[in-house]
Structure I
Amino acid sequence: MSIHINAKKGAIAPTVLLPGDPMRAKWIAETFLENPVQYNDVRGMFGYTGTFQGKPVSVQGTGMGAPSISIYVHELINEYDIQKLIRVGSAGSYQKDVNIRDIVVAMSASSNSCMNNLPFQGENFAPTAHAELFMDAIVAAKEKNIPVKAGNILTSDIFYQEDPNYYKKWAKYGVLCVEMETAALYTIAARFQVKALSLLTISDSLVTDETTTSDERAQTFKEMIEIALAIS
């Protein structure tokens, strides 16, 4: 049992889906998994284990931001020996052709976070997806006829940017969207040599100002979950 996860050893499956919102974790478990059992309620960050097509799968909420997901990923790997971590989150579009409810597969994660500056002492580490998981997700999406976009994303420490045009300097270099966790996930996975991938559904657009409601973000985005479970 770890500090932030009160699950017993063996209660968490080798593959864990990682939504930021604990209520989305609850919805995923109750909607997609057979016989889900809640294993964590520390700080209201729910975690569940069930089966999907006979295979054990867990879902663990991580909260918002790089520091929060870092805690859960570190404990899942080091206390529970988890080998495959798949983030299923929401993101804001930085491109005109990346629309609401589009699915983005994050090949890599640029960041304005200082988290990697500490261990790398100001040098740049490029956090990337695990190649096998990335390719599996692309194949699964094609088999399910689910369109996806793939490329570089931005992990930001700031949700409410003061400069409304901040996104444009990233968009100029082809960054597809922004969220707050993937760079941390990929960095920790690389450190401990486990598999990690982020699948993101566009919940709003910095380009068009379109958005979705909190209920829609918590209880929709089914196609993203279908891809994640197909590669679990």
Structure II
Amino acid sequence: MKLLALGAAAAAVAALGAMPGTASADELPTFDFTDCPAPPANADPGTWRCEAFVSQGKLTIDRTEVPLGEVRLTFSEGRVNGEYAQVFGALRHAPAPIPGLAGATIQLRYGGYSDFHSDDVRRGELDVYAVVRHPLLRKDCGIGTASAPLHTVVHDDPSVPPRIISENPRTAFSGVIDADLALPATQGCGPLGKLVDRRLGLPSPSGENAFQQASYVQYKPL
């Protein structure tokens, strides 16, 4: 999404609530291309590249802000028979603490669908679900599931205009937001699931939530 897909430095800090790790002087993260998928066998030669995103994310549920910390996303894109094509690589996210729920964490996982072809309407789309962990919750506790993930559609964050940081290698920085994401109640959490729902304000309808990312992205020809 020329994100995330889930690509402005000082503006990004203000727009995303000064999320940890978002530097005001472009202290670039280390980009990892290990998860880059190879182009398909029928790919048009010379058209494919890998995109490695390193983002700082934040999920706002009703009025509760949950800093997600670092989110890494990798995919490859190019052309096949002259048409745009893409291959998903990986979504990596370490469990992040949930404010107000001591010992609880949330971790984003890939939900099986992605579309990073940007257009005039949106930057991209991605299916994710969130695993919620706590010693007193059942192991299947989460928001959305692998079989019924959350569908997020991200748009440019007007407070974080995209910009190019470097051309060698090509590196950019931008912000995206999904302010229309609807969130269901937790599932599979056991008797304490209702406590988690009350604390986070779940379920929460579209218009009451926001999924935001400020992303560095670096490109590698394949």
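Read-outs: derived from the displayed coordinates by stated rules, not from any lab. Since this is a predicted model, take the numbers as computed values, not measurements. Cβ atoms are built from the backbone, for glycine too; each structure is taken alone.
For which of the structures I, II does the calculation of distance in nm of label points 7 Å out along Cα→Cβ at positions 129 and 153 return 2.2?
II
From I, II, which structure was Cα extents along the principal axes in Å, for residues 113-160 alone = 45, 26, 10 calculated on?
II
Using the calculated result -9500 for helix-only ellipticity at 222 nm (-39500 (n - 2.57) for each DSSP H run of 4 or more, over all residues; to 500), pick out the matching structure from I, II.
Structure of origin is I.
Assuming 51, 31, 26 is Cα extents along the principal axes in Å, for residues 81-192 alone as calculated from a single structure, say which of I, II it is.
Among I, II, the structure yielding 51, 31, 26 for Cα extents along the principal axes in Å, for residues 81-192 alone is II.
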